[in-house]
Structure P
Amino acid sequence: MAAALECERLSKRFGGLEALKNVTLNVNRGERRAIIGPNGAGKTTLFRIISGEILPTSGNIRLFGQDVTRMKAHQRAYLGLGRTFQINNLFPTLSVLENLILSQAGLKRLKYSMLKMLSMYKSLFHQARLFLERMGLEDRQDEIVKYLSHGEQRQVEIAMALINNPRVLLLDEPTSGLSAVESKMIERMITELDRDITILIIEHDMEVAFRVASLITVLNLGEFFAEGTQADIQNNKDVQEIYLGTEWRMRGKHVKN
């Protein structure tokens, strides 16, 4: 059985800057994988390439065994790839419910229908309301998104990614800028997702990364640096030197899966 995601010797050059250098990554079906590394390590560049936002300079990407290296982002979405962004990518002047409805419509043929009113697609509304209930946001469905808290906006964005039943989900720093309470809420949401969904998460909070992911890949200066379990990474002196630091290292020993 093919892996959920295979990245083979991916490189990306922006002019004279090589942001990613021969990165190989294999993620099994249903796996939870964290991608960590210091600023400038190439984490978001890797996500942008996997999602089809930008093309690699060299290398290949396979999704469930199918080569998607040159496919556009919407074509990868049709194959089951979902993504959230480091900065919320929502429709701020629309309601929460409308955001989820539009997310569904984007992958359906009805988006080409210009004559039939969206309100006539009852199944979209039904599915959106189910997801809002699942996320604990059913009482906010008519709220305009820009007036929600940052944590609630994160919930809405994850719901928008999930509503199309992705098989692989990329989460780019989902707890960034959140309070401790909001961060815990997002962490719980991720850990409770269907285990059939393969998850890759970029996370600046190492305690969250270690609790959510079973395997951790470390990037540094655009290159693969290390890979392993929580214990492997915490005890890797090279990783400690480039990223974790003495203060975090002592605190990190108490992280529980």
Structure Q
Amino acid sequence: MLIFKKTPEATLDYLVERSQQTNEDRLPMLDLQHPTKSLIVLKPLSKLPPKQGDTRVPTYTEPIYHMGGLKMHLDDHSYKAFIAWIEDYAKVTSGQYASVDELPADNWHPTQRVLRLRDVPEAWEIGTPVQLFVHQRNEVGDDWTEQPVAFTQGTITPRRIVNGPLILLTTTDQLKPGSAIKDENPLPPGEYLVKVYLDDARKLAADPTAMLDESDYMGQISIPNAKWQIGFPKAQWAEGKQLSK
């Protein structure tokens, strides 16, 4: 899947062209009617194909196999972002956005800062999606910001951990120039609050782009001295045993 061109616009043009020229033996790169069936999503979700003799053969219709192996997990933050983008693009092409003002805010900015929640309650089933929302101390310092400044999403692992890189929830004009792309300290060190939401009702299966609500709220965890360093080896930990409402 050599899809990346010189500019984002050229890449999108390529994806659209490939989707329009799809044959019966190949799923569209972008399926605007069924975004979760887009090849650009199914490929990184798939595993290596079984061997046929001494070779492996990738597929372009279901069941999908990918020569690069698993690159994205169902219900993680990247899957959510891809589906949201395809759905928004589908709305643009179908005229559901009547003007530029109706377009959704460009307020998802990926970072390399990783949040990991460990020792989640035993009652929570392995494989269940969890959303983690990060709140900062407000300017007065006596409470937390009403709106989260970042979030991530993942599933409960067999080691009872939920983890993922943070996505900043802020508009471009609120960022330092290039900070989200270069990842130059997008979140300052300090005290943060993590609110935890469990998709026990499997809402994300019906709508992968959904943000969980108060009916899914499991509690919160204070991190007194978050560092927000780069990468999984230096991930910021939150302790599930400290979860409280």
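Bear in mind that the values in this text are calculations on the coordinates, not laboratory data. Just so we're clear, the structure is a prediction, and the values are computed from it rather than from any experiment. Cβ atoms are built from the backbone, for glycine too; each structure is taken alone.
Among P, Q, considering only distance in nm of label points 7 Å out along Cα→Cβ at positions 19 and 155, which has the greatest calculated value?
Ranking P, Q on distance in nm of label points 7 Å out along Cα→Cβ at positions 19 and 155, first place is P.
Computing FRET efficiency 1/(1 + (r/R0)^6) of positions 139 and 195 (r between Cβ atoms, R0 = 25 Å, to 0.05) for each of P, Q, which one ends up highest?
Working: P: 0.30; Q: 0.80.
Result for FRET efficiency 1/(1 + (r/R0)^6) of positions 139 and 195 (r between Cβ atoms, R0 = 25 Å, to 0.05) over P, Q: largest is Q.
Between structures P, Q, where is mean count of other Cβ atoms within 10 Å over residues 91-98 highest?
Looking at the calculated values, the largest one is P.
So if we calculate distance in nm of label points 7 Å out along Cα→Cβ at positions 83 and 131 for every structure here (P, Q), which label has the highest result?
The maximum falls on structure P.
Suppose distance in nm of label points 7 Å out along Cα→Cβ at positions 59 and 187 works out to 3.9; of P, Q, which structure was it derived from?
That value comes from structure Q.
Taking relative contact order in percent (Cα under 8 Å, 6 or more apart) as the criterion, which structure among P, Q has the greatest value?
By relative contact order in percent (Cα under 8 Å, 6 or more apart), the leading structure of P, Q is P.
Distance in nm of label points 7 Å out along Cα→Cβ at positions 43 and 219 computed as 4.3: which structure among P, Q? Can you show the working numbers first?
Numbers: P: 1.0; Q: 4.3.
The structure behind it is Q.
Looking just at distance in nm of label points 7 Å out along Cα→Cβ at positions 51 and 67, which of the labels P, Q belongs to the structure with the highest value? Each step should come with its number before you reach the end.
On the way: P: 2.5; Q: 1.8.
Going through P, Q one by one, distance in nm of label points 7 Å out along Cα→Cβ at positions 51 and 67 peaks for structure P.
Given a computed value of -9000 for helix-only ellipticity at 222 nm (-39500 (n - 2.57) for each DSSP H run of 4 or more, over all residues; to 500), which structure among P, Q does it belong to?
P
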